[in-house]
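Next up: some structures, all given as structure tokens.
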Structure P
Amino acid sequence: MSFPEGFLWGGATAANQLEGAWDEDGKGVSISDISTGGSAGKSKRITPVLEDGTYYPSHVAIDHYHRYKEDIRLFAEMGFKVYRFSVNWTRIFPTGLEKEPNEKGLRFYEGVVDECLKYGIEPLITICHYEIPFELVKRYNGFAGRETIDCFIRYCRALFERFKGKVKYWLTFNELNNGTNPVGGFLALGVLNELEKPTVFQEPKDVPEIRFQALHHAFVASAMAVRLAHEIDPDYRVGCMQIFCTSYPLTPKPEDTMANIEFYHRMNWFCADVQCRGYYPSYMKRYFRENKINVKMEPEDERVLQEGPVDFYTCSYYMSFCQTAGEAESALGNMIQGAKNPYLKASDWGWQIDPVGLRVALNQIYDRYQLPIMVVENGLGAYDKKEADGSINDDYRIDYLRQHIKQMEEAVDDGVDLIGYTTWGCIDLVSASTGEYAKRYGFIYVNRFDDGTGDFSREKKKSFDWYKRVIASNGKELD
């Protein structure tokens, strides 16, 4: 068994979680900029009006905006073949409503792209990664308003035209299927049904019909972006990006198996079916009917979806769950919850660790879509400790990644067309779910802490050299 020649090894980040400089060089306010800090035991809050004295982690993050050359140099030292990062929409169109892009924002990302290319690193750009302009939330309730589609396409055009000949791989939305969950309505779609007062991040005011209407508009926007990308540069390859949550029936009871099928339909397949196949799956008609959801579609929408299926499939994979029609102890992970699997251990944040579940996922995805696949998020959030000698011995992270890479190799041998792997948070950054620094994922330690201290200096962890060997050997050296 081996990974294919030219396999794209690398890492992944998101602009709102590492850049900082939230109001520099003409940047506007994004939805992440109004999200406060939190912790494993205390939810973040969404504050439509910024509060004096409140901590907003995206405002500073890890200061990548001023240190991106240093960070990319470290990625190159590890041997990255690809670097997945996102563009912050409000750096390019500060409110989302402008007719012309902000040149300073475009120049910043041009610098990031050029720095990658200097080291032979393939840029993989996520166009919308939980960074919708807040002005579009206030005006249209994010993608709940059809007007936001045109704003998104104008943004895409600016990127596609500027980076023609430099960037090949694009993702339209990050974890779009998070929009099937109440908490994802805000993150993935910019839906905020309460603008008069702060909202507890984990407990938003949810109107499912509005959320699924917004999801439909995002489907149309994604399909239009795929078509536009191919018109501007036939060499562009545009993918979808989903949370994939492998799930098992908790027991052999037929009712548990049916509960698991229904979970797969809504969570794992719905959004990907639309983006990969170009049409709504039949099982969602029953879901909409039983939940009294009426999604309004324009006459041309069906044709647009059919004309804009993605070129490849990507996903995040962190953990798995079980499903049951009865009562069971619950487990959490990546803004999803399910029944706890008694055969699995969990991370410091309670996310169940299931490397074999990744092989299961890759086989299921490839059997369904027959498209090239990238795993663009996979990693272990953990409390990292600096030893007396300054070393950071994150053997637990090495073991987590090693086991998942072994299962990817098994999937390749199964016949899955797996073309790339980018670990999540290749450098420590702010957690999207909890808004804290303490939950660290990176191969590179960033000296920044939740009490506001730290000089942002970068240090290599033990996993840094380990991943360097993995890449150099194309996945053969995992010990």
Structure Q
Amino acid sequence: MKNKALIIAMLGMLPLFTFAQLPFDALRFSMTGPGGTARYLATAGAFGAIGADFSTLSANPAGIGLFRTTEFTLTPGLTYNSATANYGGMLTEDDKYKLNMHNAGVVFAFGNRSVKNGSWKRFQFGFGMNQLADFSGNTTIEGDNPYGSILMEYQKKAAGIAPKNLDLYDTKLAWDTYLFPDTFSGSNGMIQYTSAIPNGGVRQMKYIERKGGMNEVVLSLGGNYNDRIYLGGTIGFPTLHYREDASYREVDAGDTIATFKSLTINDYLNTSGSGINFKFGIIARPFDWIRIGGAIHTPTFFSLHDEYSRSMKHRNDVGQELFASSPTGYYDYSLRTPMKAIVSLGFIIGKFGFIGIDYEAVDYSAARFETKNDHFTDVNRVIREDYHEASNLRIGGELNLNPIRLRAGYALYGSPYTNGLNDFEKSTLAFGLGFKDKNYFLDFSWVMTSYGENYYLYDPEMVLPAQIDNMSTGMIMTLGFKL
């Protein structure tokens, strides 16, 4: 139970410590989903055994082996993210629009399909970019807490520590802004801090703005052996950028707290970095109507850099404002994400279309933060004990009404948390439409992903969670050329 409480607290607390990363950041950068072309997204990414789409270079690289001609794709899109929060019975909504580049790439196909059986018919080389994750979104949480305040957590953390030794990123700011008006000696002789909000009873609000995403540059090689075995390998170079600007407020809405009017805590966190991974895949076609695929993704080895800061403001009843800010912190570290295994089935229905099924297994407890001084021992322990293996399922298909293609797909991503610690089970529903000519194609897709989570503003022993329903809707278009 201790570890469960710890990870919930880490999820909700303002994310600025001596080092900024928390267990949830390992999860955030490990939970990559289908990204790439509109055709791929319209089937919810169920292409592991189908192939012949640039997106498969980041999923099952053997899919490159099914390309017969050189092909170029470009995929812009518009994403709408919304979040509805319920905190203490008060509902708040927020949203954000973002333009994305989901894919840009080219695959070159070499060889002669007419060569005799029992030999390699074609080889392929591809390079370009697929989007793996979009971190953008706005969340607003608001509600009344008649019993508590974040200062209760700060008092607990500051107990026994002299003012000059308080944490520069939270308790020292509270002291400098007179949110801790004074000190006294507790019953155990330890120094204790008084609070500007001694009995709680405030309206609490938090606004979070997130920006950024993860893109992967891929270099892939593949081959077609006798139109029965397709092999492929990818070297992936993912880059990520995540920025979070958060503002937390407590206000004396009823004007019942002496000397106190409001407190505001502003946080800034910027994470950037790059990594490398390897992917290997195979697709077998024992019969013309069925394909069987498998792929292994190594861990991604990220080198990351954080920049972070915090400021605090206290406004009292007479209108006086007291302000303090932390120094800007910097931290360099490494992250190793979990490996993935994917098995796939593809059913080819003559010239009328296909149905694809992908099953993916990923053990999120295997993620690890690393530094030379091993500062992440406790964080990695929480990751190891409170995350577990999740199963992800993707099902999709295409109906060929030449020259029109109709597509649909559904995906379910299992919760990474042990014993129902949090929700975070994701589901994706997708539809698409395509037009294909001899030398070009144009595809459109609509993709909706939803999931729920419990968000704690601070220590879960002191505050109830906000229940947040998140939804992301994407409208994506791919323009492709065959050369």
Structure R
Amino acid sequence: MIKSGQQHIESLRDGRTIFLDGEKISDATTHPAYRSAIASVGRMYDFQCRPDNRALMTYDTGDGTPAGRIWQLPRSYEELKARRLGLEAWSELHAGFLGRAPDHVASCISGMYMGLDVFKAYDSDRARALADYYRYARDNDLYLTYVIINPQADRSKSASQQKDALLSTGVVDRDPEGITVRGAKMLATGGIMANEVFVTCIQPLQPGDEKYAISFVIPMNAKGLKILSRKSYELAAPDVFDNPLASRFDENDAVLYFDDVKVPWERVFIVDSIDMCQKQFHATPAHVYQNYQAQIRLAVKLRFLLGIAHRITEINGIGGFPQVREMLGQLAAEASMVDAFVAAMEAKGTVHGVYFVPDRHMLYAAQTLTQQLYTKVINTLRELAGGGMIMLPSSVKDFDNPEINALIEKTQQSPAANAADKVKFYKLAWDAVGSEFASRHTQYEMFYAGATFVTKAHSYRTYDWRAATGLLDRMLAGYDRSGDRRSA
């Protein structure tokens, strides 16, 4: 039930159809556009397999068989916290830069399973399909991605009103074996490295959009499934020294096109139900559970970025300046706020059936604030570094030229590091803050949870307004127009 890194890498050699730079890629595991990121995921699975990490990274499914923490269904605060510690340890292996590592969509499917009664009320056969799939994915330690957004075309129109009625993935046929789907979905982050893909729609659908109201899972090598890869930042970063993050953690994003893909009924969770497409996320713990994982990952990522901030002050010899300490203090408070939100989600967790799940409003409050926070942190790092991240040797090859190396030694001085170490650090800092890889991450952290008005609406919807207005009303009831106090 627990696979090794090599087993995962081998599982990706499955004949899937990937297109990059106008060509079909036959094996992503060896292609220079993807192989290092895939190897990074392999190291995550190896970490999980280490005997000294078993207690941290696995749990007992109930029959004495271990499974990865990512599939755990906590029944108490203690179990929820234990799962979080495992997810933190995994995130530290990539410093939070794999936004859709295996623990993300596993959290979504697990949350759906915790709300199985919602599926039973909808359709007992679809509920059985979900329950069977959860156990299958858990027992085979699958890496899942998802595509839950329709392609951006005319956003003023619903899916059924687009110029191309099958721009978005919809049902074109069904028979006793299953449904056949055609159309596109986005955004398959990590899809190159995943075993299977969860396909549905988180955006609200309108009456008339029923054929797009689907929820299913299929392997990434399904017949008719085409993976349209974006530009590979890894391919443009052949040397780890020059691009230490892009060269190893470019999880890639892709548009998926379903060219009459057959989905067996045992993989279909929802069909034709607009209402149920929303309920699968918001009437079950799925949306909270998957985004709780995302906040754990973000907390690790911010910790890493604060390490960069502090090292900048050491490299530049500015750590003693009061204004610099003020900036670091602000960053420390903001990063600690995310840690506090994660702890609050757990401490204020609620019981859903037999399961213990994170607090819904604490999650949405965290999302609302962290969407605004990430760019602020990045800009603070830019301000601290000044031109240090820009005026660097063109590549690691400059060190091999004695004449250039002598000039590097002269021009890259630091009170805290030799020239080579200073360059090494600032190359990493630039890859986290200013490279094309870094810019993608800024965009990702701003929008992976949805548009800001969506997360703010979730925060509004889940806040305890009755408690707030009740407090106000009790205060108002405590006096009259004359100023006389009233009895409580």
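Thinking only about distance in nm of label points 7 Å out along Cα→Cβ at positions 273 and 329, which of P, Q, R has the largest value? Please list the in-between numbers first.
Values: P: 3.4; Q: 1.5; R: 5.5.
Going through P, Q, R one by one, distance in nm of label points 7 Å out along Cα→Cβ at positions 273 and 329 peaks for structure R.
Work out which structure the value -2500 belongs to, where helix-only ellipticity at 222 nm (-39500 (n - 2.57) for each DSSP H run of 4 or more, over all residues; to 500) was derived from one of P, Q, R. Please report the intermediate quantities before stating the final value.
Numbers: P: -11000; Q: -2500; R: -15500.
Corresponding structure: Q.
Out of P, Q, R, which one gives 0.60 for FRET efficiency 1/(1 + (r/R0)^6) of positions 121 and 153 (r between Cβ atoms, R0 = 30 Å, to 0.05) as computed from the coordinates?
On the way: P: 0.60; Q: 0.00; R: 0.35.
Working through the options, I get structure P.
All of the numbers you see were taken from the coordinates with simple rules; none came from a lab. Since we're looking at a predicted model, the values are computed, not measured. Cβ atoms are built from the backbone, for glycine too; each structure is taken alone.
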